[in-house]
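Take a look at the structures listed below.
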Structure P
Amino acid sequence: MKIQTFLEHHGIARNPFADEDAQTDPVFKDHCILSTFHPTWDKVYGDPAEPATAVVFGEKGSGKTAMRLQIANRLAEYNRQHPGKQQFIIHYDDFNPFLDRFRDKLSRGRQRSDRVLAQWRLWDHMDAILSIGVTGLIDRLLEEKQPSKFVEAELQPAILDKLDRHQARDLLLLAASYDQSTAATFEGRWHRLRKRLRFHTWKSWREFAIGLGVSLGLLSLLIAMWASGYSEWFKPLWLWLVIYLGVCAIAWAPWLNRFQKCWRLARAVVKKMRVGNHETGPVRRVLMHFTREELSNQPLPNKDRTDDRYELLQKLQGLLLTMGYTGIVVLVDRVDEPHLINGSAELMKALLWPMLDNKFLKHPGLGVKLMLPIELTRFIDREDRDFYQRARLDKQNMVPSFEWSGEALYDVTTSRLNACAADNQTPTLRAMFDPALTDRRLIDAFRSLRVPRHLFKFLYRVLVNHCNSFTDSEPVWQISPQTFESTLAVYLRDQDAFDRGMGAG
């Protein structure tokens, strides 16, 4: 007996339980994302007009990624309805590129996973978030064909005309530090942005023009004097050569001094911005396009501290405010997936703990939604007073356990059935099971499965086992209690093995 035949009999057009990951689940993304919410939704989502931090702990398959996608979807809808008061959305859920670059900048003896993450700091997180945000912003302002998927924002290039010269300088400095695009060369993109901003840099050539002008002018004068019959004045020749080189050295000194300062600054940015992919030469050449005054006292990620990063974050917020975005929402997820971490709770802790800083999490205009594995809660319980004072988790809208009741899981299942219903059909879960299986028994069984992913896997197995027990010529349209209970017993055994790290789940 075919599963699709069974489903069609009950008015279901496609299998509601075939997918398990929210990111690739068309049933969720097309239907349930708008209607099926966890009971803690309001606390985590908050008020989009005032972005706030939320910290959620949940086990694998509990719906953390689904909630992240729902938050992004709801914020996108809010942005469409509130032009001028929008939220800039950053998905901080792919740590691999940043961790790889970070590790590459460490000595070979410190590249073991635990040693790498032991050196990870809050400013590295801030650099990574600013890199995602700035790269995505510039992609949209330059109308790239494939803009960064880690940023959600609608921006028209014409918005750049609203920026004054100081804001244009800030955007170009942010691009010099944080534009990580690989779609074009770093300098090429920077100059495209500069031209689009109409940011003229001829003043930055002043020292170079003085050096070149004095060198060529003096050389021309000496050649003219030699040609006019004053060649006897040039004896001894070596003395005039020394004089010429000395004058040129004086003329070029301001430019050489600025070159050295920009090189040292670029080298510090490349070294201290440990999650970046820039090289010293291109960054130095970009910085040379700013005048000494324009670079004076401007924050750059060239030190091991968060102070400069907070100033750079404020600059980004100021630019976004001019573009109609009053806040930034950072969605953090999938912290157990980077290959350096490989599911280790200790390594997840090393990566995430620097971010649990109240000053960062409560930064004005910034909302950080952290979707964290449940394994981290045992470390929370062991922390000392200093950690709690620094993190202030009591102020972060914390959800200590992303749990589902049996009733909530029953409703989730019903929502998926309705999403997959054939035209003019209203399928019910009750109709798929023998009347001997009461609703209370179904709810109790669902409660033992704990999370949606386990529920969907179990229901898929039940369908497979039932359909394998009958032929197309003699179909049975209701699942028996025996099939249900035997499949549940096997699945719970497999689930226990998965919980102990001894099975695939």
Structure Q
Amino acid sequence: MRFINKVIGALCFTSLAVAAAAPTPGYNQTIPPEILTPDTVETSIGTLNFFDGLPDEDTVAKVYDNLDRIRATQAFLDMVPLASIEGMRRGMESVGVDASNKILLYSDLMDSNSLFLTGNTDTIYALGILDLERDGPTVVEVPAGAGPGTVNDAYFRFVIDMGAPGPDRGKGGKYLILPPGYKGTIPEDYFAVESPTYVNWVPLRGFLVDGKTDAAVAMWTKGLKIYPLAQKENPPKLEIINGSSVVMNTIHANNEKFYEEIAEVIQREPLDFLNPELRGNLASLGIEKGKEFAPDARMQGILKDGVAIANATARALSFRPRSETIHIYGEESAWFTAFDGGSYQWLYNGGTGGRNKDARSLFFYIATVNTPAMVLEMIGAGSQYALAAQDSADQYLDGAKNYKLTIPADVPAKDFWSLVVYDPQTRSMLQTNQPYPSKNNERNRDLVKNADGSTTIWFGPNSPEGKEANWIETVPGKGWFICLRLYGPLSPWFEKTWKPGEIELVN
């Protein structure tokens, strides 16, 4: 009996196996269903129709439009660093910085007239633009006592530091910036480095002394020199354009003009300054070195749509970041870092996770200057940053309302600390009746401290009575966000044993 049951079981199993292996209609064998495409598929871009896996004409049009839209959106997010440097170049050229020996010097500090991504009112900027294709190897002589300075290429990549964090270590020195592919002799007695691009931005910074700009201005005007190496025997005199109170725009477009801006850079720079993946994405949109960028009507519509989606994405990344590692004190606090992941190269886990492209887009959409000195733990040197766009109730900051923020005593900053308020539209300083929308314990010597040594800063369209010295004006109908900077940060900042208060609504 047991034998008969086994035979019957085996026959049943065989029958089931045969049934399970029945050929798929239209085939000789069973085809796994997951590799087949149904005749109709519902998606976020509409209904897609197929005849035996062959897309019909309407589906072909939809998916190609979608593919180009995806690439247009990604091109914006990938090219924000490039467009930002191009915006800087155009803005500085518009006010006369059109040669290597000309600089923009903020002799009376930067104010809100300049549209400049999260510029500060606390340091004396000396800004230059290099064109290595025009000038060849270019010398930058940095004077002793210079604060943090750097060179960034046309894709906002780090080239070399200067001043305190650079190889001269604040003692001054001669830097030689070489063009891409340079094959000539490199003279001795220079800190020489080859840039991947022709255009390079040179932001240099000096510090206030006794709350004044005089010492730093004298340092730059008397000690800074920038000139082509070919003219070293008779270098041109440094020409200074005072940037304070100057109205100019250094910010890239957020509409379809964005693609025209990057197309110009692609034509100007060497072919291989971007990797083939990035170049290929641009070429699919018609942006390719050696070819005119002339999108047809269809592509113009795609670019307009793609840039709108990308701009919204960049703003979500910047003001509502979803990263789990970006909040300095955990998600219960509004304070976040602009360098998510702590890498100036935007790498996940030291590179094992690849490039953190969201972190890169976030940073360059709201900020400038790329240097390892901004992420390294340099006790008593350099600077550290924290940003906030929400109040303690996780609501956007509203210019019609009143808020307060308390900075606890014993701020871990060897030099000084500052708060600057920014406009979310321009990501530049908020324009109000106060030309400097900021407070700085080095420059604002009249700041009133609380009994426990802390300092409360007030924000709103009107000053609370008796709080004028500690008040930063905001604008009804506009939002705002803030950046806290510590110059010469000390251990409690890195250890997080000291932390700023949250921004609290007071009405």
Structure R
Amino acid sequence: MKKFIAMLLTACAVGLGALSAPVLADEKPAAAPTAATAEAPAAAAPAEAPAAAPALQANKGDTAWLLVATAFVILMSIPGLALFYGGLVRSKNMLSVLMQVFVTFSLITVLWVIYGYSIAFTEGNAFFGSLDKLFLKGVTIESMAATWSKAVVVPELAYIPFQGAFAAITCGLIVGAFAERIKFSAVLLFMVLWFTFSYAPMAHMVWYWAGPDAYTSAEAAEKANATAGWLFQKGALDFAGGTVVHINAAVAGLVGAFLVGKRVGYGRDSMAPHSLTMTMIGASLLWFGWFGFNAGSALEANGIAALAFVNTWLATAAAALSWMMVEWLVKGKPSMLGAASGAVAGLVAITPAAGYVGVVGALVIGLAAGVVCLWGVNGLKKLLGADDSLDVFGVHGVGGILGAILTGVFAAPSLGGQGIFDYVANKAADSYDMMGQVMVQATAVGTTVIWSGIVAVVAFKLVDMFVGLRVSEEEEREGLDIVSHGETAYHY
């Protein structure tokens, strides 16, 4: 009996010692039983029950890069775009342009949080998302958003302002087309309407999808594609906004230039930029911020972000040089305005292609953008006959269309591009149909032109009906700084 008691005590001591032993670094503690498993008999449990998949955690480097990229995009809007546009108008309208860009950015930021993000980036139909995330309902610090890689996520609270900054600068771009004669109230009302019915739906059509983790098989991929935006389903490639941002804004701007009408004295009076110094500073800030715009669209701090960064750097420089050289040959002198405009044209054209094309493709796109957009702000502008004050369509429309189409060409692996990624196989697709992809890109361009154009016409007509579009001739001659805001940009 004594031996039995001694053996029992020894066994208890060993068992207690095992329970209190620390878990080693290379061991995993057993999961605590849930209420259901605790009540079930041990024999009912499978011999090797699979462990529940842990929740995906965002990489700190990816998160940091996305937050920095968002700040870059904000910088390129205010003050970058504001100064670029402000320097191009006459001094009596400088402050009005700064105000329109600054307040538009603020207005769209608020609307993005209230309902824009929900319309653009939740599952709904092929053209509109749902209203499930009004006021960012349900979004917490634990909420994650998909990236372009399987099992890689970023905090949704980092993704939301990044995309919101895109929405805000897109609306700001439109301002340049009808600068120097539009009512401030008309600008704000138009932006609300156009953002709601053009920008948010276009963002949904091009960029909304279920994320790469949904593509586990051919059947799953088919189901996931059915929930994506219309142009995403068709396979349109738009890395950072050739259609959603530039063509979308440019078409709205061109419609505005026609419907608001020409400036008083257009074609007779001098309307030269009052400060090319400001314009050069603005263009430089745009170039700087555009690295966040394009490289940030990789959503990860990886090789694709680096590729987009290099392509943005190179294409912009190439476009600045090509615009300047052609202008030098035609007019006899290279201009600061030409170099700055060329740089912006390069930024626009490389945007849809940034993460898809190789370095040589970026170089060709940049060189082409400088020449084609130079024609856009001279020859095409005369053909259209619109007073597009700051050449929004000539640069952003023409450059965006050029870049979107050439993305289909230079994304081909045979030309150094990334091709099409097969998320089911989790590798680049084995083949690439260049002509087919170019046709898809053309479809995306056409859809954007038609959608934005129709929304813009209706929105401008409604604005004209309720508040009127432009100031009186006397007020326009005096200048919008004093008339609209009671201030002046300069005191001499």
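Just so it is clear, none of the values below were taken in a lab; they were calculated from the coordinates. These numbers come from a predicted model, not from an experiment. Cβ atoms are built from the backbone, for glycine too; each structure is taken alone.
Brief remarks follow.
- Source structure (of P, Q, R) for Kirkwood radius over Cα pairs in Å, computed value 24.5: R
- For 20 (relative contact order in percent (Cα under 8 Å, 6 or more apart), calculated) the corresponding structure among P, Q, R: R
- Highest-scoring label, criterion being mean count of other Cβ atoms within 10 Å over residues 63-70, among P, Q, R: P
- With distance in nm of label points 7 Å out along Cα→Cβ at positions 191 and 295 derived as 1.9, matching label from P, Q, R: P
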